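The following blocks contain the structures, represented as structure tokens.
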Structure I
Amino acid sequence: MAASSVVSAGRRSLIAVCQLSVQHDLNDNFRRSAQLIERAANNRGCKMVFLPECFDFIGRNKEEQIDQAIEADGQYITQFRELAKRYGLWLALGGFHNKQADGLPLNTYLLIDSSGQTRASYDKLHLFDLDLPGKVRLMESEFSRKGKKLHLPVDTPIGRLGMGICYDLRFAELSLFNRLRGAQILSFPSSFTVTTGLAHWEALLRARAIETQCYIVAPAQTGKHNDKRSSYGHSMVVDPWGAIIAQCSEREDLCFAELDLDYVDEIRRNQPVFEHRRSDLYSLYFNEKREINDSDLFPFGHLKIDGSQCFYKSAHCYAFVNLMPLLPGHVLISPLKEGLKRLTDLDDQTTADLFILTKKVEKMVCQIYQTNCATVCVQDGEHAGQTVEHVHVHIIPRKKGDFGGGDPDQIYSKLQNHDAKLDKEKRSPKEMAEEAIFYRKWFEENLEV
């Protein structure tokens with residue numbers, strides 16, 4: 001299959017969902033997984049196999065959970081890459097203990113294509129900390145660290161797939177994010193406890209399917225892993241109407257389901273709930289950080305901003321360095337959409353994104369330029385000093401006497417007049433690109449800002 005011939009021509013795809021009962025022995029657990037993958041491969045037409053969370057192992061204590069962690073490019077995962085190539089299948093490896101050099105492992109979900117290459121990687125965002133005296137104690141934060149960013153849905157041979165892991169299922173915002181970004185299928189590889197599984201597993205999966213109008217694919221762990229931990233099982237696939245179309249019971253097993261993207265379209269067409277949302281009264285904000293290509297060109301009124309001069313890109317806005325900074329660290333933020341001349345042209349999502357990104361960038365420049373003060377302003381219209389007809393926020397770190405003393409408000413007259421000096425003071429593209437790289441690195445090292 002060609003790498004990005006993503007959705008099958010008939011828009012119907014067969015998948016296999018694996019239910020495992022792993023213990024602490026990684027080699028034995030791989031043997032179990034490999035047997036199920038082989039069974040799936042022998043079913044003609046199967047395009048993708050889903051494995052549950054902790055397919056690598058479940059430790060007997062928190063020390064084992066940490067010490068046995070593996071690397072994404074190590075030998076253990078390489079065995080799964082070889083299986084993907086051998087059988088010509090995509091593998092959804094639903095969550096392994098991803099070893100980190102600087103602390104606790106991540107719980108990472110890998111998507112491997114039929115050539116054995118990683119197509120996507122997702123780190124579990126919500127950690128399950130549960131302490132019910134006399135029933136169960138599972139504190140995931142004692143042996144795992146949380147992921148730090150949202151990931152867009154991924155094009156696969158079965159459709160556009162949104163990724164989550166286990167406890168992420170309880171947070172509807174993540175599912176809504178994936179739906180709003182184009183997902184047709186959501187997957188939640190899991191290892192639900194027996195207590196929470198009995199009460200909530202099916203209800204949560206069906207709720208996510210109904211509210212997002214997506215297929216839900218939920219491979220699960222089952223049975224007793226050690227004296228301290230057991231899982232509920234009942235791996236299942238739910239269709240976008242909320243009907244369970246495939247399910248395992250409580251033993252190690254495999255179930256198959258056919259996903260029909262035409263049915264997804266039909267459900268959404270017949271009940272267009274996302275068109276009926278009242279965005280004038282409520283909205284969801286998603287804190288996204290998107291990739292930047294240096295070859296990109298970003299709209300800025302009658303101008304274009306080169307991608308190499310951009311240092312942060314969110315869902316709706318971008319931050320870039322200044323051709324003529326009034327002071328060191330003077331940077332700008334603008335919406336990505338063309339034709340937005342005034343603040344009143346922005347929808348609520350873009351407005352929220354613009355000002356949240358402004359806060360992030362202000363924090364960055366103040367830290368880098370060692371100050372706790374900044375001028376943050378928008379020249380909204382011609383008579384307010386706007387010379388480029390595209391909404392943009394100026395962020396300028398300030399220090400005492402930074403214009404040689406006097407009134408600090410003189411910055412506004414300088415802002416209004418600084419474009420007249422364009423030919424004299426403009427910087428080279430090389431200098432601007434170097435500054436952008438410096439700021440990008442800061443954000444890479446400060447992901448939680």
Structure II
Amino acid sequence: MAAPAAAQEDARLLFTGDIMLARQVETQLESAGASPWDKTGDLLKQAAFVMGNFEGAAGPSSACAGKTPCFAVNPKYIPLLREAGFSAMGIENNHALDLGPAGRADTKRALMEAGVAPVDFEGSPWFFRAGNKVLAVIAADDTGATASKVLLRRKLRLAKALGNVTAVSVHWGQELSGWLTPRQLELSGWLSANGADLLAGHHPHVPEAARCVNGRPVFFSLGNHVFDQKYPAAKQGVIADCLANETAMSCSALKTQTPSGSFFPSIIGPDSEAGDELKKCPVPLRLALAVGGYELRPELENGHASAGKIALRAFRDGRPLWRTPAKKLFSAQKMTDASGKEMLLLLEEHYSPLDKEYAPRPYVYEVTVNGLNAKWRGTALAWPLLDAVLLDSSDGQFLCALHRGDSFLAPEPSAKKTRTAAYIWNGFGFSGTEDPAKAKDCAAYYELEPPAGQAGEKVGEKLK
């Protein structure tokens with residue numbers, strides 16, 4: 001990980017549309033003996049980061065799990081992605097399970113072996129080195145049932161804390177429509193309001209509008225990039241072309257066209273209409289998380305890391321110091337006590353004999369020159385915990401917790417009800433508070449109505 005003081009390098013970030021290397025695309029690959037990206041020149045290879053949406057799963061067509069259509073991709077073609085310049089592939093879409101759970105696992109493995117990060121929802125946010133910046137990426141599918149606002153809000157919070165800029169690759173919309181759905185408009189507003197700096201949309205297979213939403217660039221659909229659909233609109237695509245300098249990211253759009261009789265794209269040139277719109281929403285970059293005079297950044301081995309197993313590296317005055325052990329991390333925030341002392345609140349996954357579950361546990365650390373010194377090793381507080389976040393109030397910070405509706409005495413992990421509760425730091429741990437203002441703010445953060453104990457969201461449901 002480069003030292004923060006060197007973060008003066010511009011980084012070009014590219015996001016392409018749908019990529020499907022099966023069916024007639026495979027036929028052309030066999031007959032042409034060429035890469036689909038031979039006509040795109042060095043555009044992808046020269047960028048700091050390139051991501052597409054991988055439609056299908058790696059494996060034989062005999063393994064199709066009863067789906068029609070089923071996109072079974074020969075694993076021998078996956079290295080072409082890295083050779084073309086791709087850093088990552090989003091694998092959250094309606095074809096990710098075409099070959100079943102085993103095929104999904106094989107796809108992840110094949111991409112990793114080829115040097116391409118398989119960005120899934122479970123491991124999101126993923127963090128990438130882009131020049132001297134940290135790009136956080138989340139992949140989500142709104143056509144299925146992979147995400148809830150509870151989980152997505154938590155992932156966006158970690159992405160904001162540890163990344164300079166956050167991109168969300170989202171599968172949504174209506175296939176072959178070209179028109180934005182009310183659902184896309186609603187979600188783009190929610191995502192951009194909750195920390196997404198850039199939205200790269202997929203699924204319609206045709207280009208859709210690029211707009212500024214809450215001051216953030218939204219590419220509602222990038223269309224097809226490499227695909228075998230023959231409709232004229234489905235042979236058009238868009239590449240989201242973003243440049244991050246030392247202070248901000250600005251985006252434009254490049255048009256692609258797949259010639260008749262081929263499934264390999266060519267670059268046409270800038271999309272001036274989209275470019276004029278996107279000029280209105282440059283995105284300021286975030287600074288590194290700073291606690292007690294130390295900057296904390298994700299340790300990016302091989303240029304990337306997943307929140308499913310991530311270590312933090314400390315810097316001071318631009319010099320790298322210690323790193324934490326890699327662990328599953330849900331949230332990272334600066335915490336300030338009543339005396340003004342800064343500490344680090346991490347929401348980590350740990351097993352507890354109390355509830356006999358692996359679950360989020362809040363930990364409070366003092367950040368020192370030698371590493372993290374645990375001040376409080378988190379329990380699940382009063383009830384089984386789903387999420388916890390530090391919020392500001394008129395008399396300082398408090399911990400807002402989203403709990404399951406069950407209890408430790410009568411655990412029911414599948415409980416659908418939730419409750420919120422507010423806690424304050426007492427110097428040794430967190431104590432519950434009945435302050436009505438804090439209770440109201442806590443419930444509002446999770447879009448629930450006080451008093452606590454009412455039905456909340458169903459974790460695992462489609463985004464709501």
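A value of 1.08 was derived for Rg/Rh (Cα atoms, Kirkwood Rh), for residues 192-287 alone; which structure in I, II was it taken from? The structure behind it is I. From which structure (I, II) was FRET efficiency 1/(1 + (r/R0)^6) of positions 48 and 96 (r between Cβ atoms, R0 = 25 Å, to 0.05) calculated, if the value obtained is 0.90? Of the options listed, only I reproduces it. Of structures I, II, which gives 2.1 when distance in nm of label points 7 Å out along Cα→Cβ at positions 128 and 144 is computed from the coordinates? Computed on structure II. Among the shown structures I, II, from which was the value 19.6 of mean count of other Cβ atoms within 10 Å over residues 240-247 calculated? Label of the originating structure: II. Where does the value -8000 come from, among I, II, when helix-only ellipticity at 222 nm (-39500 (n - 2.57) for each DSSP H run of 4 or more, over all residues; to 500) is the thing being computed? Comparing all candidates, it corresponds to I.
A value of -0.33, -0.56 was computed for log10 I(q)/I(0) by the Debye sum over Cα atoms at q = 0.06, 0.08 Å⁻¹; which of I, II is the source structure? Structure of origin is I.
Given a computed value of 5.2 for distance in nm of label points 7 Å out along Cα→Cβ at positions 216 and 408, which structure among I, II does it belong to? Of the options listed, only I reproduces it. Of structures I, II, the largest value of distance in nm of label points 7 Å out along Cα→Cβ at positions 40 and 336 belongs to II.
From I, II, which structure was Cα extents along the principal axes in Å, for residues 112-175 alone = 46, 25, 21 calculated on?
Corresponding structure: I.
All of the numbers you see were taken from the coordinates with simple rules; none came from a lab. All of these numbers come straight from a predicted model, not from anything done at the bench. Cβ atoms are built from the backbone, for glycine too; each structure is taken alone.
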